[in-house]
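For reference, the structures are reproduced in the following blocks.
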Structure I
C-alpha cells in the first residue's frame, strides 16, 4: 500500500508539474508570442525577413517611410529621407533595436495569438504605425549635419510630440553597404544616438551648476567672480577662453566663463552638486515609447578639488544623453515639470481599428517652478545679449551652447540646447556635433534651421 501511495504521489506531482508548465507556456505564448514569432532568426514563421508582410511606417503627415511591396520591404524614393529617418524607422534586418520596425515588430507584423502571422483569410497583413516625427524636418537636420557625426532632437514641449530624432552615422536601408561591419566610417551606425548615446557636455552643463547655485546659495544673483583667464587648484590649472575680469553669474553664463563655474562647483561642494544633478535627471534612464535611454552621468564621489571644479564646467567624467538634455529643456520651458516625449503617434489595423494612441502626459518634475523660471530668464539673456536674436528670428529662444573637450587628439564636440519661450512655437531641442568644435558655429546653425522650419510648418 505504501508503494502504491508513493507512486500515486509521484504521478500527482508529475501531473501538477505538467499543468504548471502548460500554464507558464500559455502565459508566455499570449504575452510574448508575437515577439517569439517576429524574431529575425525565426525565418520558418516569418519568411526570409520578419517584415515581408508587415504594415507601413508613416511620418506625422502620412509620408510613407517603409512598406511591404511584392513581399519586399521598401523605403522612400528619396535617399536623404531614407537616411534621415533610418534610426527612427529601423532597418529591415532589425539591427537597429530602437527603431519602430524592431521595437514594434509584433504590432507591425500583425501577429495575434489565434491566427499567428496570418489573417483569418490566410493572408498576412500587419498594422500601420504613424509617428509624430516630421520627415521634412528630419531631412533638414540630416542635411545640416553635412556628413558629420552627431545627434539632433526636437520636440513640442506642450504636446510631447517628438518632431526630429536624427542620428549619424547611418546608412541607406535600401542599399546596405557590404563593409558596414568592417569599415570604421560606419562605427555606431546601428545606434540611435539621441536615445542610446552619452557625450561629454562641456558648457551646457553650466545650466545644471547654475540650478544648484539658485537652490543652495543665498543671494546667488549678487555673486561676482574674478576671471583672469585661468586659476590654479591643487597645483592644477583651470583655463578659460577669455579674461572676463569681474563678472556676475548672469554674464558668466552668457559668456560661458569657466572660472566662475569652477568656483561655483567648489563652493557648492560634491553633495549639493550631486543632489541637484540627480534631481535634474542625471544617473537615471528615461522611458520613451518603452525604450530606455542611456543615462547622463554625474559622479564626483572620489573627485579631488580641481576635478570637482572641472565637473562644474561639464568636464571631468560628466556625461549627458541628448534625449535627456532635450527633456530638461522642456522642463525648464514648462515650469519645472516636462511633458513626456513620445514618437509613436498611432498604431492602426488594416480595418482602421486604433490599437495604440499616443497622448500628452506630464513626466516627473525635474525643477522647482521658481528655479525653472529663473533659468528661463538667464538662458533668454544668453541669446539676447550674446548669441543674438537674429539666430532664431521671430522666436523668444532661450539657449546655452557648449564646447566639450573629449581628448584623444580629437576636436571638441559642439553642443546647443534650448527652447522657445513663445507659446506659438513651443519647441525644445538638443543638438550635438561630434568634433564640431564651438557649439555656436557647429550645433547652432542646425538648431536654427529646424526651429525656424518647425515654426514655418506650424508643427
Structure II
C-alpha cells in the first residue's frame, strides 16, 4: 500500500478520536528547502539569542529537585545563568544568578539548599524570595546608591506536570497558551511523582538544531542504530504536529521494524524486553508479532501488584515511546516507568557546539524487575532510591559521553553531520514526511526569528 503523506502512519487505528493516542490531522508546512547557514552562521546564533531564547518558555528543571523550602537548582542557557528555588512560602521562583552589586554569580554549584543567598564577593545577602536582606558595611554607601534596595532580578516561572518553565520576556504570553499539547498529555504520566536518577551534560561539536533534527525522527535508525531493528518499529511511527512548534512521535517498542525480513522469530532483544517487563522469556512460546501486546499485559499486572495506577494510560503507552517535542529545544521520551528529558542547549559563543543535557526520571517501585527502558542507557547498579540527588556527570567535547550504546552512536555521528552542512555542496536539508517534525520545528523557529526585536 502506497504511503500517503497527508495521512501518515497510525499506531492504533482503533483509537477513539478523543484519545491522546489518536492520530491528529495533518499540518502542511510546505516543501521549501531552507538554507544551511542556520546551522553554523554566527549571525543566526545572535538572532536566535535575541528573538528566541530570551522570548520563549524554557524548561529549567524538575520540581523534585526543589522539593523543600531553601532547595535550589541552577539553569544555564547561552550567556545567562538562573537560580530556581522554593521559598519559605512554598512557592517556586526563579532569578538571574547575578548579584546586583557587582555582577558576581551568587550560586556556583548545580544544586543545594540554603536559608538565603550570600554573594561570595562582598557578602551581600538575599532571601529566597529575592529580596535584599543585608549589605555589608551599608553605612559606607551614600543612600542614593542603594535607595531602591536592590533585589535579585526575577524571571517569570511556572510549573506544569512536575516541570519548571522560565521565561525572560515579561511580555510573553502565559505558559498555558504556549504549551501546544492537548490537556492532560504530560500529566497522565505522573512526572511529578518521578525523581532524577541520572543527569548528564555532554558537549557535542554540532549546532543545537543539528541535535534536535537527529532526535526528531526515526528515519536514521536502520543506518545508525541497526541493533534496534528487532525491538523498535522505526517504520510504523505515528507523527503528530501540534500548535506552537510542539510535536510527538509514537514509536512502537517490542515490535520489529518493517525492514526486518524475519517477522516471527523472537531474538535476544525481544527476550530482554520481556525480562524488563518482569516476564520469563523462556516461558514465552508465541511469535515476535505478539510480544508487544504480551508485554503490555504483563506490565499492567505488575503495576497492580506494585500499587501503581496505569488506568490513565492506554496499552500502547506501556510499551511505546511517546517522544514528545517541547519547543524550542526539548524532547521527552515518555514511558510508564520513567522519562528521558533531553535539552539541546546552545553554546554561549560557538554556533557549532551545543550541550546535550539529559535527565533520566524514574517513577518509584519496589519490584526488582521494574526499571526505565534499556535504551536510556541507565548503568547497572544506579541508585534509584531517590534518597540522594545524583551529581551531574559532565563530559567535554570529543569525549565519549557514556550515554549508552544508542546515544553514544548519535554523539559520534552529529559532529560529522555538522562538518557536512558546512560544505559548498550542501544547499540545505531535503526533508521527507518521516522528518515532518523537523520542518514543523523549523517553521516555528523561523516565526520567532521573523518577529521584530
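Read-outs: derived from the displayed coordinates by stated rules, not from any lab. In this text the structure is predicted, and so the values were computed from the model without any measurement. Cβ atoms are built from the backbone, for glycine too; each structure is taken alone.
Observations, loosely collected:
- Ranking I, II by distance in nm of label points 7 Å out along Cα→Cβ at positions 74 and 290, the structure that comes out highest: II
- Which of I, II leads on mean count of other Cβ atoms within 10 Å over residues 154-161, largest value: I
- For distance in nm of label points 7 Å out along Cα→Cβ at positions 130 and 362 computed as 3.5, the structure of I, II it came from: II
- Source structure (of I, II) for mean count of other Cβ atoms within 10 Å over residues 250-257, computed value 24.5: II
- Answer label among I, II for the case where relative contact order in percent (Cα under 8 Å, 6 or more apart), calculated from the coordinates, equals 15: I
- helix-only ellipticity at 222 nm (-39500 (n - 2.57) for each DSSP H run of 4 or more, over all residues; to 500) derived as -5500 - corresponding label from I, II: II
- Value -0.41, -0.74, -0.98, -1.10, calculated as log10 I(q)/I(0) by the Debye sum over Cα atoms at q = 0.07, 0.10, 0.12, 0.13 Å⁻¹, assigned to which of I, II: I
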